[in-house]
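Trainee: Just below sit the structures, each encoded as structure tokens.
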Structure I
Amino acid sequence: MHTFAFLRSMHTFIELGVQSDYIKAIKELGINTPTEIQKKTIPVLLHSKTDFIGLAQTGTGKTAAYGLPILNSIDASLPVIQALILSPTRELAQQIKKQLFKFTKYVSDKIFVEAVYGGEKIEIQIKRLQRPTHIIVATPGRLIDLIEKGSINLRSISTLVLDEADEMLSMGFKQELNTILKYTSGKRNTWLFSATMPVEIRQIISKYMSNDASRVEVNKNALVNANIRHEFVLTSIKEKSEVLMRFIKKRKEERGIIFCRTKLGTQSLTKELKKEGFSVGALEGDMQQRERDKVMRAFRKGTIQILISTDVSARGIDVHNLAFVIHHQIPETLEYYTHRSGRTARAGKTGISIALIIPSELQRVYEIQNALGIHFNETYI
């Protein structure tokens with residue numbers, strides 16, 4: 001595997017080789033300076049046909065890092081699917097499609113991007129796919145449904161992106177990923193992006209990717225975004241709600257997410273905070289997709305200040321300018337802590353991650369601290 005340390009000296013999108021039409025569009029989106037993952041990734045993917053492994057935390061700008069090279073590689077005159085991007089959740093798939101569309105605002109030859117995912121009628125998506133489509137963004141389950149119905153043709157793809165690969169595996173998509181990787185095997189290049197490198201990811205790399213795959217890492221020794229401040233509050237189960245309310249009152253206009261371990265805990269806390277007049281909305285497993293979309297729209301617009309969610313329900317959420325994440329219960333796994341915390345301090349901003357713990361969980365805090373190479377400060381609210 002190759003690394004590209006010399007790319008760090010590049011400081012602008014022009015130096016990275018991005019076309020001026022795309023630079024104009026991304027500047028309008030407030031993206032003026034490349035992030036580290038973009039500096040290291042874009043020149044490699046623009047100038048070489050290679051398999052690629054990108055290790056970076058969520059919120060570091062990965063969509064532009066692979067999205068701009070993909071758009072650059074599309075032949076708009078060919079009405080066939082040339083690139084496939086796999087995403088763990090409907091929300092992330094929608095965001096990727098929207099971002100790629102915005103990047104192409106000033107490009108003369110129109111590039112068509114379509115997103116397919118569960119929670120929407122498959123017939124609607126089949127109808128859309130009958131139009132010329134160059135790039136597909138898909139969740140694994142819905143993509144396989146479309147393949148089995150013969151409604152999608154991936155024979156012409158030259159690039160397959162696995163975005164948030166570790167999240168896709170932790171959500172139980174291992175079998176689907178293997179099926180898709182086998183189905184699309186051939187001349188395509190695979191670009192894999194992941195925040196962590198569990199055994200299952202290594203197996204995918206070993207089985208489906210070239211031994212010469214290019215590889216870049218951002219903050220190699222930091223498993224968690226360095227812009228996040230980690231704190232814990234020592235409290236009791238009874239006092240947790242009171243602590244939360246005091247914290248939210250102090251934060252006034254700032255937005256954040258409160259994580260609970262269970263859907264019952266999510267429902268109960270949401271009801272309690274609503275009763276006290278707080279602007280909150282819930283995301284949990286039993287919700288209909290329509291309800292979920294309604295809550296997410298309100299949260300993105302800022303009409304809901306606080307989102308209360310289970311770990312699985314929050315997967316793929318990318319909302320800008322979240323000031324804080326609160327762990328109502330400390331998570332069961334290190335990966336959950338990484339993904340929860342990663343909802344804040346995105347795109348170069350700073351944020352705070354606060355765990356509400358009872359005395360018997362103090363040892364767990366130190367275990368997370370040592371395993372992830374971070375430092376927790378005790379705080380009082």
Structure II
Amino acid sequence: MKKVLFITNIPVPYRVSFFNELGKYVDLTVLFEGKTAERYGVNFDWNLDSIRNFRAIFLSEGDIIENRVDRGIFQYLKKGMYDEIVATNYAYRTEMAAIVYMKLHGIPYYMETDGGMVRRGENFFKRLLKKFLVSGAKGYFSPSASSDDYLAFYGAWRERIFRYPFTSLSERDILPVPLTREQKEEYRQALGMPEKKVILGVGQFIVRKGFDVLLDALSAMRGTEEEIGVYLVGGVPVPEYIEAAERLSLSGICVHFVPFQNSKTVSAYYKAADLFVLPTREDIWGLVINEAMAHGLPVLTTTACVAGLALVEDGKNGFLVPPGEAAPLAAALEKLLACDLQGMGAESLQKIRPYTFENMALVHAERFAGENGSSAERAKKENS
């Protein structure tokens with residue numbers, strides 16, 4: 001069994017689930033820079049008991065330290081310690097130093113990205129540093145075509161880029177079929193949703209997520225015969241959001257701001273909704289898209305969302321619109337509300353089915369196995 005080292009920042013729950021799955025195929029060690037990132041506003045529920053099929057090493061017992069190098073990482077980068085090494089985040093100083101160390105000492109490694117889009121007009125020196133850090137890996141794990149372009153732009157060889165299904169889902173998280181109207185109504189009653197149509201958005205109430213654009217788009221929509229409930233799950237709204245919601249209530253559109261919810265409760269919101277919207281100005285992936293599709297929802301998002309570009313087929317399981325523009329978003333909302341939402345939801349389920357921890361781990365295991373990829377397939381059968 002191959003010895004594999006992953007270097008990453010913090011034990012985000014969906015990453016821990018992936019590592020647990022990958023650990024069924026390889027002898028896996030994961031080197032985390034820290035246990036938390038609370039000083040950067042990142043909070044999540046996890047505990048050491050959730051780590052089952054891999055060894056976890058923490059350079060810091062507390063918050064990740066973004067702006068200095070933890071020299072403790074170098075003791076794990078000696079030649080021959082591991083058969084394969086994967087670096088996942090060059091934005092932090094410690095992992096940046098690890099990449100430079102491996103380059104200087106001729107230690108082969110993979111680089112993995114959760115997503116990416118090429119930004120034009122970038123500072124010359126910043127671009128030069130990125131090209132130095134990205135180029136030279138033995139291979140790259142990328143989740144989408146736009147991420148392939150991103151890696152190639154910064155120096156990756158395209159023939160060394162390998163596609164994997166980035167996700168926060170296990171097979172059991174994906175519904176077999178879309179919920180019926182009656183089933184949705186049960187969830188709406190439990191959550192106190194009186195409206196006939198329900199639009200759901202999930203994400204932090206920050207400028208990048210674009211909920212201000214959504215509120216402007218709702219105000220630009222033509223009148224509707226059915227009362228629409230818009231449920232935005234993600235935190236405490238700013239006064240401007242509240243004022244916009246009060247104005248919208250006069251036109252039969254009721255906007256509800258819902259605090260952050262745990263995974264079980266937010267799943268109920270997905271099941272109650274008719275469609276999902278993420279009006280983001282930029283998301284290098286956007287795992288809420290995966291989660292909405294796993295609940296059988298059509299998706300409306302922007303061309304600045306990598307998950308949208310990878311998973312949403314315009315007119316088939318949702319629509320893509322330009323970021324930061326209310327008028328196209330309003331038109332797409334009107335069009336989507338008039339569509340066969342259940343049929344589009346079925347298309348979402350079909351599209352998202354391969355995006356599971358099980359498949360994500362298998363793709364990695366087969367790559368590490370090289371030409372002897374059948375060993376990963378045998379391991380899969382033994383673990384099923």
Structure III
Amino acid sequence: MKNFEDIGVRPGLVRGLTELNIITPTDIQSKVIPILMTEKTDIVAQAQTGTGKTAAFGIPLLEQMDADSDDVQGLILCPTRELAQQVAKQLFRFIKYSDKIFIESVYGGEKIDLQISKLQRPTQVIVATPGRLIDLINRKAVDLRKVKTVVLDEADEMLSMGFQKELDQILSALHKVENKWLFSATIPHGIQEIISKHLADDAKRIEVKREDVMNKNISHQFLICDESEKLNILLLFLKSQHKNRGIIFCKTKTAAQKLAKQLIAKNISTDAIHGDLLQKERDKVMRAFKNESLRILVATDVSARGIDVSGLTFVVHYQLPESDEYYTHRSGRTARAGNEGVSICFVNNAEAKKLREYERTLGIKFEKIKQVR
């Protein structure tokens with residue numbers, strides 16, 4: 001494959017990417033960056049978490065910025081505080097050897113007055129959650145009149161978190177922007193509505209083949225067991241993984257809390273994130289997981305959105321998700337940046353039929369394992 005210089009990225013940015021060990025463009029990067037670097041366009045790109053999509057939209061966005069202008073020129077919308085922080089941090093690392101571009105992230109859960117004061121400084125790129133951005137617009141604390149490009153990152157997750165009204169409001173206010181770039185792991189009906197309403201009829205489409213939506217480095221496995229056996233089987237699995245780290249998914253916050261307590265009782269460094277946590281409590285848990293004080297994170301689907309922690313070798317589906325889209329998002333937490341990972345489901349006989357549906361809709365193959373190896 002080509003390198004970043006071959007697809008037209010400036011030397012300063014290439015140097016910043018190289019320092020981060022981002023050398024060869026991923027599939028989505030090599031398809032998207034040349035288009036976004038050379039023309040004004042709307043684009044719909046299907047890209048799963050962990051495929052390098054931040055660089056896919058971040059590099060061309062940074063290349064567009066005029067460092068001599070103090071105006072906000074780029075806007076990135078993200079579903080969660082964690083993802084907004086992560087994207088802003090990643091872009092800041094990219095420009096270490098480039099013209100100084102100022103990037104600010106704004107999100108709920110932090111004092112809005114503090115964010116307003118930060119936005120009074122020169123800022124070329126804002127990374128925002130939809131709800132907080134609406135608050136700032138209503139307070140006239142942010143001027144988006146000079147925005148050239150708006151990016152919707154993990155658009156399907158923003159929709160499933162109930163942000164359709166906010167997205168409609170923001171995109172309607174930005175109808176004069178030159179570029180609208182939508183990135184989504186899946187394209188459900190709600191996303192199709194946004195595309196039809198807010199993107200140009202001739203918007204470019206980067207189709208990721210159905211079988212390529214799932215990361216090829218993930219080994220999909222399942223084990224059939226009764227509910228009463230699950231905990232012991234999980235303990236055997238964690239023992240077989242030695243010191244490897246991962247996320248265990250439950251469907252409800254009650255189940256997540258209960259399982260975390262059971263694992264802690266077995267001296268496994270664990271904590272849970274779920275909808276009942278205050279933002280500061282959630283931040284504390286995530287800090288502990290990222291700095292490896294915790295080996296295991298037990299999570300619900302909604303609370304785990306936007307989590308990007310490197311080096312996770314497994315995902316356990318202690319309870320199956322509600323949909324194949326959630327399965328895609330859950331599994332994408334492992335096998336990142338070219339590494340390999342395991343996604344294992346604990347199911348009963350009836351639930352095993354749902355895995356056959358996943359095989360058809362996601363283009364994957366599950367391996368049945370008799371016992372934890």
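Just so you know, all these numbers are worked out from the coordinates, no wet-lab data involved. Keep in mind the model is a prediction, meaning the values are calculated, not measured. Cβ atoms are built from the backbone, for glycine too; each structure is taken alone.
Trainee: Distance in nm of label points 7 Å out along Cα→Cβ at positions 173 and 205 was computed and gave 1.9; which structure, I, II, III, did it come from?
Mentor: I
Trainee: Where does the value 2.9 come from, among I, II, III, when distance in nm of label points 7 Å out along Cα→Cβ at positions 309 and 341 is the thing being computed?
Mentor: Answer by label: II.
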